Structure 1
Amino acid sequence: MSFDGELRVVAELDLRPQDRFANPKGYALAPDYDVFYCSFKVNAPKASGIYWILVNDVVVYIGRAKNLHNRLSVQYGTVSPRHPYKDGQLQKCRTNAKINSILSNGGQVSFRWKACVDYFEQEHALLKSPETRPAWNLRA
């Protein structure tokens, strides 16, 4: 399969945005999310498509997005102070924390993407077999 772009992640590591949250409503920090996060940007197009996350050149996740730039750079690349708390953006936190851990331990993380309008169908085709589903894809 051909790709429209690829970027190796260079990030600011070991951040704790949750420590900056004033928490006026007294939200509980979500269990397992009092960890370190990272910040990075991915110059992907503002188009729909499918994307791959690679760790040390091995595909660990395949996803889809209405807007590749927003998903990769804004959602995965930034954890706001409110996100790790109950009812926050926990899936984004989980992915970002994994990326931080890998990079902090000397590993490499890359994103690949392909812009397309049939992103639901393409993602489904790539994930339909449980035997070939990447490790971070918990469900099809």
Structure 2
Amino acid sequence: VDIDWEFPGSEGNVGNVIRAEDKANFLALVQEFRSQLNAYGATVGKTYELTAFLPADVAKIDAGIAGGVFNSLTFATVQGYDFYGAWAPQTNHQSQLRNPAGNPAPANQRYSVVDAVNKYLSIGAPANKLVIGVPAYGSGWTGV
């Protein structure tokens, strides 16, 4: 089972409902899935994986991801892409490892894989449970 909640405690798509209890609810959801998968697996003699798709934005991690979630996950895929795109007011790197000098984005909208991984490690994620999602496509701009 792969859980893709975009994103607990913060907006994914415009109009998504955001509630203060999203962080606790996401943790409870993952724990309940793990409990049920383990119980069912015991009856059929199988082990089931539980994964989640998680944000790379440090503010979204703070708002919605509790470190304890990794106790129940087999691994998590960190969204290492779509940092910037057609929705942004300027061109920028779509999937950057580090924030480059001169990043034109406002300070609170600078994203990188390194920042995301460091944040997950700081809240207790085991490094061997972090998978970095990378794009297999490119973006282009016109009029620049």
Structure 3
Amino acid sequence: MADVDEALAAEMVTKLEGGETPQALGLDPASETGLNRDDRVAGAPDALTETAFGLEPGSWTVVEAEDGAVVLRVDAVNAADQTGEEAVTIKARFAGETAQALSQDLQDAFGAALETQAGITLDQAMINAVNAQFQ
């Protein structure tokens, strides 16, 4: 990662893709490892991490910055640890929210079908009060 002018950065990317090294082009590369998709790199454009995760390993690109541009290369993108505490928590929360949403949708559909077919009206406030007692 190095800050340069956008036009110059585009020229550099072409040279880097042709085999030039960053040092040969006068760049002083910085390296970041272990980044997650929502991480930010201090002093780097906000779009850097998102752009990096969209690249193929070994690819070079230019990321616009407030005062120029950043030349970026991705060496590797590794799959997230699906067994870590954060992943397990996110999955459990998603499963709970999905189950709750499905339950509500089924209840709404059943109630609408009853009202339509039987010609009755359901008191949603009373249903909610009864459901609250079950919990």
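A short reminder: the numbers here are calculations on the coordinates, not readings from a lab. Just so it is clear, the model here is predicted, and its values are computed rather than measured. Cβ atoms are built from the backbone, for glycine too; each structure is taken alone.
Here helix-only ellipticity at 222 nm (-39500 (n - 2.57) for each DSSP H run of 4 or more, over all residues; to 500) was derived from just one of the structures 1, 2, 3, and that gives -15500; the source is 3.
With percent of Cα pairs over 21 Å apart coming out at 44, pick the structure among 1, 2, 3 it was computed from. If you can, show how the numbers build up before the last one.
Working: 1: 44; 2: 48; 3: 61.
The value was obtained from structure 1.
Of the structures labelled 1, 2, 3, which one yields 2.6 when distance in nm of label points 7 Å out along Cα→Cβ at positions 24 and 120 is computed from its coordinates? Only structure 2 yields this read-out. Of structures 1, 2, 3, the largest value of distance in nm of label points 7 Å out along Cα→Cβ at positions 32 and 88 belongs to 2.
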